[in-house]
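Listed after this line are the structures, all set down as structure tokens.
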Structure 1
Amino acid sequence: MGWDWTDAGDIRRRLDQGADPEAWSGGRPLHRAAVFGSPEVVTELAGRVEDVDALENDVTALWEAVVSKKPDNARALAAAGADPWRELIGGWSPGRLSLAGPTPDLFDVPAGQQLNTGERTAAEEAARLLGALGSFYYEGTGLACVTGIDAAEAVRRLEATPVPDGAIEELLEDPYAYDEDMEVIGVTSVPGGCVVTQPWGDAPQMPGVLTRLSRGTVCYGLYANPKSGNQGSIARDGAITGGDLHPGGGAQEGDTPEEVLDAYPYQYNAVAYSCAFTGLRLSDARAVVGPPDLWVQLPQRDYWSH
């Protein structure tokens, strides 16, 4: 039976009976508790480990608590001696990273650790965008977020044709009924560009769609694959320049400072990340979940070989 990271009594009993506070199922218990546990469990484990700032995957337990947006766990770790200002991925510390998130008052901030103007602006826009989009179900959705062109220009580039209202109503009743429905997409103008959506499939992020949309600009494609998770790709000026990406997955070892800041606010929110990557400033989720400005049908062609 697995450990219950929220049950301080159970964790204490296991530790008293000889469980190793430094290792659990190939990882560090304190890191697990920082993400999944209660402050009481975090405090119990922090008092038993040799180094409260020990690394797992190049980050401390405090980093995990901050990026997982568990402020009470972060406070418990800091009270146990964890260092909020230790630089980790991309030169960011847990403390500075917290300034860009929903709890900027998490730690007392020493001189020289404040966000600069650009970082603060990015954090403020992230908070605005996340609030504007809100929470909604998007598993199975395909998106293309495009900088600097509106819906009409996107339709022109794709050589798509409008779908009659009556046909759309029938399609939305069962979008999986006919193969040709997989070629129908929604297109919406938003501040900063446009969004191409298909709430039931991956058409917007097919390479042939992204390359056509991205001529002279940049496009981020997302497919929220129900089986394998979020899949991202980047197209710039008509060419695919990034693939097999994991939007909303958080910062990774080797990320630049800019990439860490881009990833942190949007962890677990692939749609918001995709919009932010291309500078789209949506005011609500309509461009993603519908109804879009236009429903159009793509012409038949091989979109997977570009």
Structure 2
Amino acid sequence: RVGASTLLSALQVGMYNKIPGDGREFCVCSSTAVKIRSEDGRNVSEVNISPFISNLPFGKNTECFASPDASGSTSQATNIMEALEMGAKTLLIDEDTCATNFMIRDDKMMELVHKDKEPITPFLYKVKTLSKQGISVILVVGSCGDFFDVADTTILMDSYSCYDVTNRAKQIAASRATNNGALAASRASFGNVTPRCPVGTAFNPNNGKITVRSKALIAYGDVELDLSGLEQIVSKEQTNSIALALQRLTALENGSKMTIFQVLTQLNALLDHEGLEALTNGQFDGSLARPRTFEIAGAINRLRANESFVQLK
């Protein structure tokens, strides 16, 4: 699979234009494609992760899950649910940056640990149900052939060249015992994506100071906002714009029923009409570049703020 992760890295920025000679001019993807990874320690605010996680110890609610220090599996589930909440139609996933226990669970482990005792429904079991929702998945794997059972197309990377080996993969899958859990789960529904409403007052920077320190780090008041998990941010100029967009949330009225999707769709329309000057009260700022709504949402979701969201029931 030499070259698979490299290809995915090119695809994840495939919605941006490239200069001639870049080498990635024809490596393109949908503007609604979102890179998904695990992210130990990230903040989570009121996200419904129950399609993937349930039966947590001590009865912790996964339909309205919150944590200042999410695990690898809960963070990856959160990243998927937040992407779907914002309208993602393609998920880009590399097993190298995933939580293994979130991705797969073979029949031997199922026999040892009954599903009633296991809180995680593996991603393997959910791929087909996502497809029924019109969500595509591009997944880089090199360690688990169980995904052959659920793959529509299989591409082999050999020395950075692509080969369609779908028929061979299907033959291999048919000749071996299938993952019964995956096949059974594929007939079920995916579950619910619960919309959330940002609470404007939660986004006031405590000391009033906001500094963009790098492409992946914003000092937002006295909070360090880590954006390293948002791999599709490509420049510090985009992060500058994200920091300004965050401040706009403070204008939301108390009790607003606008969801994060609606808020950022409205902002996106404003940027279409007025350009980046919409973030700077009409003043030109050459240090800005336009981010996607997915990355703005990603920053909002990762900000460590008390009671920053309420679910819209």
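Values quoted throughout were computed directly from the atomic coordinates according to the rules given, and no laboratory measurement underlies them. Quick caveat, the model's predicted, so the values are computed rather than measured. Cβ atoms are built from the backbone, for glycine too; each structure is taken alone.
A few comments on the model shown:
- Given 43, 37, 24 for Cα extents along the principal axes in Å, for residues 36-139 alone, calculated: source structure among 1, 2: 1
- Answer label among 1, 2 for the case where semi-axes √(5λ) of the Cα gyration tensor in Å, calculated from the coordinates, equals 35, 25, 15: 2
- Structure from which 2.7 was derived, distance in nm of label points 7 Å out along Cα→Cβ at positions 212 and 244, options 1, 2: 1
- Value 19.4, calculated as Kirkwood radius over Cα pairs in Å, for residues 132-267 alone, assigned to which of 1, 2: 2
- Top of 1, 2 by Cα Rg over 2.2 N^0.38 Å, for residues 164-203 alone, largest first: 2
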